[in-house]
Structure P
């Protein structure tokens, strides 16, 4: 006889990893509440871990939490969702006592999945990557779910990636590129704005590839259509891939003042030899041409990047090429990492030829170089005028508020809690550490 769930069971979601995972956790919460489950923390009947596999230490952290939960909450249903669920699958059940494994294609439908598990206990793994099993990411009920910044919303426009960079597990665990219908995205953004959202960030593993799989409009057209929606203060997008970045995106950014003049363009290495080994599908000449176009069309803009040191085969000359590229390009910010082998990727089969001590030395040198350049770049903004949205009270003073400029640089001005979420025009007057200080323009 089937067990019927008569009363809602409580749930909690623990999220690891990128903003894409945080957005998926929102979708899971909507799905669970629709099925009658009730959010609770920390003593929940259902404990869901939405996991990341990009780096080994991210998986190690999640596994430690799973082991602790299984030990401390023996009667709870333990669910692992996200990228690690897709990668480890059955191992999570047999080795760590996980009750239910749900991959990224299925996680937005997790409410009905868990309900079925409670009633039938017949299916314990959902890891298909058949496009027919893909659960939509655009959901009107997300309008009522507030981000940490209640006037801001992350809007996922595509899922998956087909670039297969040699070091990256994402294409294997997230699956192929799926672009969501442009009109559906635009209508959703309109709905968000009608409900008080004034800042939107478009999100994808590679936003520049949007529409290439479906024949929909290209990314720059989608960006322009959303930028012209009435009531929007600021529009951001993440992340771009150099091989697909084009001039049309810059022209749309130039012509639409609500679009943040901030571009995240992962370089990964300044060496053509390493870029080829990484399967990045562009050369330094191509990357420099993008930077030149950015400076020409958006002379006041910020450029951030990702950089990896110690990739298999990286010589001292290759690393020096990366340092030289950083000096030449003058990044405003860089997220820097030591290479970490990921099982299942092409790079995992390569000899990890760079000793960890050398990786650390290179990383330390790179971080210091980036910091020095970032300070000089920020100094260039002093005595300029820009728009900002206030995000919170300053940690150092109740009479000051912190926000971000149109270049996504942190800035502090005089103000109070009534200013949070509001847009101001400010003049930048000084730099303390890595934070700009400004005054409201008359």
Structure Q
């Protein structure tokens, strides 16, 4: 399938509006900041506060720091402000817990946007490398395909596993071993997906587009194949627009908001060419980002309405199957499974029941609820590479909960979570099997 390289007509175009300062943007969000009544209900739901016990590393503490910057009492390039916002995973569990409805995730992205704009960081080497990868690799499908294609080739030939188990990396930073283990976690775990049937009722057939993702397209092709198979079984004609680009979630979370906007505009242009009934996503982080394009482009008069029309058609695969009328296949699987809820599905998209509803309808599947399934695993996009020790501390609690279920398979609907949990299990010597729910569903046909 052909992938189109982004051209100067979209990526190098100057932004529609000049990047505003943090103070100006936070003043525009004053009602959300003031909505925080400092009740503290968010604190027990915050993974970094639970791990560090510092009020400044809680949603309430970070909102206080944001207000201090907006009111001129604290400089946006102060070490405290940068450090405590940098340590936030962005899981948005605080939004679910907040009785005042504070849109913390949006405020966090705005704050990080200004930090990046001011080039105010105390880990400049790592920050420069991160910005380069986000702005020059993830914005180019061609370059990303070349790099991840090489990674996939090394993975499939066992070279990464050999390197990880050789002990040669013992003297390297933990990020190196973590990164290799994350790559190994992308290997297909289930049987190959059978070819899709060519016949279905034309009366009920609808046309949908698959948002294939960037990392998912290159390292989780098996998940995309399973998604297409299940959609066909539900009488969908599936398109995969070849010139779609990264959703921009990693960029928005890292403060590269203008790059995220450019990517959003490109995706809107690509997907609005056809009158798709729905745009299907199988990665929770991507789905949350696509649904929030209207907020990202709220001040872009040329794209605001187009973003609203685009996002109105976005559906997570689990959400879509429930709406469509789920029909699992007849094949019994005879497995014991549990389910971990991705933060950007549970808290950002508020899709809490659909995945479990699907899983419990699968023939031969024994479902065991996971204690605190809605609690973050510590992945956070690239958070686990930027803060590996804290991410692994949070992950250790998740792995303990998973072991308590006695499940054969762990299901979760986000590529980052699959990689983080899978890498943690491998480094701990566990043979845990992880799948996206749609992969298990595909096995029933």
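The table below lists the values:
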item: helix-only ellipticity at 222 nm (-39500 (n - 2.57) for each DSSP H run of 4 or more, over all residues; to 500) from the coordinates reads -10500; which among P, Q; result: P
item: Among P, Q, structure where FRET efficiency 1/(1 + (r/R0)^6) of positions 46 and 414 (r between Cβ atoms, R0 = 25 Å, to 0.05) as derived comes to 0.85; result: Q
item: Of the structures P, Q, the one that 22.7 was derived from, the read-out being mean projected area of the Cα convex hull in nm²; result: P
item: Source structure (of P, Q) for volume of the Cα convex hull per residue in Å³, for residues 286-325 alone, computed value 50; result: Q
item: Which entry (P, Q) yields the derived value 2.7 for distance in nm of label points 7 Å out along Cα→Cβ at positions 246 and 342; result: P
item: Test item: relative contact order in percent (Cα under 8 Å, 6 or more apart) calculated as 17, pick one of P, Q; result: Q
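Bear in mind that the values in this text are calculations on the coordinates, not laboratory data. In this text, all values refer to a predicted model and were calculated from it rather than measured experimentally. Cβ atoms are built from the backbone, for glycine too; each structure is taken alone.
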